[in-house]
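Next up, some structures in structure tokens.
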Structure P
Amino acid sequence: MGWIVRALFFVSGVIASWFVSVEATNYIVYQLVIAVCLVTLCVAALVYVPLWWRRFRIAAKDK
């Protein structure tokens, strides 16, 4: 579990450094907000990708 969080913060740190200097006092806040957005996107993908995949398979069978 720890390596998932570490990878998430690494990616969010890279994205945050595109917009805010690492030496800025509020860099950690930006990094945390981006990490929360990434978690939200991952959860949405885990919820909706199986539905889209099932719909795609059904549509492919009908052809």
Structure Q
Amino acid sequence: MSAVCNWCRESTRAPVAVGIVERGTGPSGTTYACPACRDRRRIVPMVDWKHVGDGRPQFYPGPKRR
């Protein structure tokens, strides 16, 4: 499967599902990230979500700022 990364807009053959796009009418869609953007932006893959919430991408906590 291939998809377009929502962050860098590049096509990837290893997409990671990271969010849900709600649409007023019709079926919902899935937001994908390439592995590089997922790691760089610390995005939690949907398979690791503790709760769905509103479907927006979730992020791992980053280092604390001083």
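What follows draws every value from the coordinates through simple rules; no lab data is involved. Since we're looking at a predicted model, the values are computed, not measured.
Could you tell me which structure in P, Q was used to calculate helix-only ellipticity at 222 nm (-39500 (n - 2.57) for each DSSP H run of 4 or more, over all residues; to 500) as -30500?
Working: P: -30500; Q: -2500.
It must be structure P, since only it matches.
For which of P, Q does P(r) over Cα pairs in 10 Å bins from 0, in percent, calculated from the coordinates, equal 21, 48, 26, 5, 0? If you can, show how the numbers build up before the last one.
Values: P: 20, 33, 22, 15, 8, 2; Q: 21, 48, 26, 5, 0.
Derived from the structure labelled Q.
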